[in-house]
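Each in structure tokens, the structures are laid out below.
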Structure P
């Protein structure tokens, strides 16, 4: 019988051979059943070679936003602890400022809060305890609700707010509310050093982020915190790559999550009818456009496939929703056909190579959807 996944395998194998990334893993599921889960290449090539397996843990980067933070917000909403249109200042009084009083939980979830797309928090404060005051002082770049600007800062604010709502640290919160109820054993913030051989390698330098920081006028050599985040981490393996997440203790609302293909699938399934964590009303919000007329179609915590040129490509229906991660990860969900598409790569290991990751993701979804259609 002809291999239905051959085109996906060739796509990823060629990218590995070109040096785009050293490893890739993918998982396709329908109706809660995993149809295929496969790993290719080497999860680590420096300082040693370790083959990738379907149990390899990856730094999933911004998949943290929908899989953890959004889920936690929706669970808190179901309990009546917060409302989507509550001002963020209700939970972060430091944001009770004239320019930020209109920012809501919904704005943060949809990247419409007005925050800059990125700031090096670790260059601008010296301690995590200063985060609330920092967010309160941070100038907005546009009026809340007037445009979509993808920003880690809104989700960092949500993470800080959730800690105050639940009264516990973000990693403890995620473990208690998501990881343990779902029986996840290989999903964590700050995975222990003993698991390092089972984790995909990340970047060997922080040169890209360092360039961004120095472009803002900061000098790494003159700042102890900057040196710790950008210079002394000469090889990143088994710890979060993102500088802000690292500075915030490795567990934040925008990043820091490590997981496997199968356990990422379990978290994604919470947005489909077999969910153990979310009610139907909450799940429906994931495929509902919350940014109509603002140029990019986003639901709460997710991007919609109706967004022109997004990673879903043309193979997924407009109400499919998904997210990507800077490290080379992605998850997309087709709620009508109850399909889950997961692609993992560690595209920065050992160094980042310029290539069109968005195009590769679109082809992956095209080949995967066609293969599932033929089954």
Structure Q
């Protein structure tokens, strides 16, 4: 997750079952990163403040910034560089061969050499630190984390839950629909190509949504109304990554020139492929948000926020958080519109027909 205080942001949003309880800072302090001088051969993990990656002094003051919980989950471990490890093992093998006169060593001997080299080198290696930042609303239920993959998000949720008593839930396409009491497992498979009926197209909710987003941006003028937020313009750009579950080319990536209007993009859609990843933009007046969206997980990569004119660091952070919250509300508000349309047995077939006409008639540059 890029710094929330400046630059672009890469994050996922999670929902907490309830707002943070009183005394939560003390609970995070109990799970603080162990002192780095206790690091041995095994990895250690724990929470630190946002001031620096070894600041284990978590208090009500240091855990909060600008009215939000702002902490990093840090893992520390010692690692032997692969090239050094191989070299040291090879040197030891050659030394043993020269001393024994054998032409080759047994598998057991080589295993013992690897263990010996590891035990000798590992304690001398510097600690490698990896941080997963997070920011959470104090009086709400949302948090944003730099845990981008499913494995990272699951680990983060477990560690966060150990301090709060319940684990937050990543806002994936499936969980976002479920919070509106929509069961995506009841949806029929959707094919958006007039030429690929019956083909094994992707059944992932996120792929349907991102392809629908493209359709909205082009065929419905790209203007949507988000309740309580107003009117937004939508735009989609490359790089574009298409996916299909069946035979042939499963994944197609287009990132040269103008992939959105390329003949290859139209061919991918006609073949029944759906969008898996693309750059999306939300615009409201002079404000603009853009990021690369991972449709499978709803991970936002390189999210650019509208410029803020606040001068002091804390006010600038609060402004950026307000803009991040607005983007999250707009994005999931648009997904709610998609989910409602997708779940409407009378409306969705008409949408599929319109999308097939759009696919067939799209302009493409040869």
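We did not get these values from a lab; they are worked out from the coordinates using the rules stated. Quantities reported herein were computed from a predicted structural model and do not represent experimental measurements. Cβ atoms are built from the backbone, for glycine too; each structure is taken alone.
Computed over structures P, Q, distance in nm of label points 7 Å out along Cα→Cβ at positions 209 and 281 reaches its largest value in P. Quick one: mean count of other Cβ atoms within 10 Å over residues 217-224 came out at 15.6 when computed from one of P, Q, so which one is it? Computed on structure Q.
Source structure of the calculated read-out (semi-axes √(5λ) of the Cα gyration tensor in Å, 43, 31, 18) within P, Q: Q. Set P, Q, criterion distance in nm of label points 7 Å out along Cα→Cβ at positions 33 and 265: the highest-scoring structure is Q.
Set P, Q, criterion relative contact order in percent (Cα under 8 Å, 6 or more apart): the highest-scoring structure is P. For the read-out distance in nm of label points 7 Å out along Cα→Cβ at positions 57 and 129, a value of 1.5 was computed from one structure; give its label from P, Q. Of the options listed, only Q reproduces it.
Quick one: FRET efficiency 1/(1 + (r/R0)^6) of positions 233 and 345 (r between Cβ atoms, R0 = 35 Å, to 0.05) came out at 0.70 when computed from one of P, Q, so which one is it? Of the options listed, only Q reproduces it. Computing mean projected area of the Cα convex hull in nm², for residues 81-192 alone across structures P, Q gives 7.8 for structure P.
Suppose you compute helix-only ellipticity at 222 nm (-39500 (n - 2.57) for each DSSP H run of 4 or more, over all residues; to 500) for every structure in P, Q: which one lands on -11500? The read-out was computed on structure Q.
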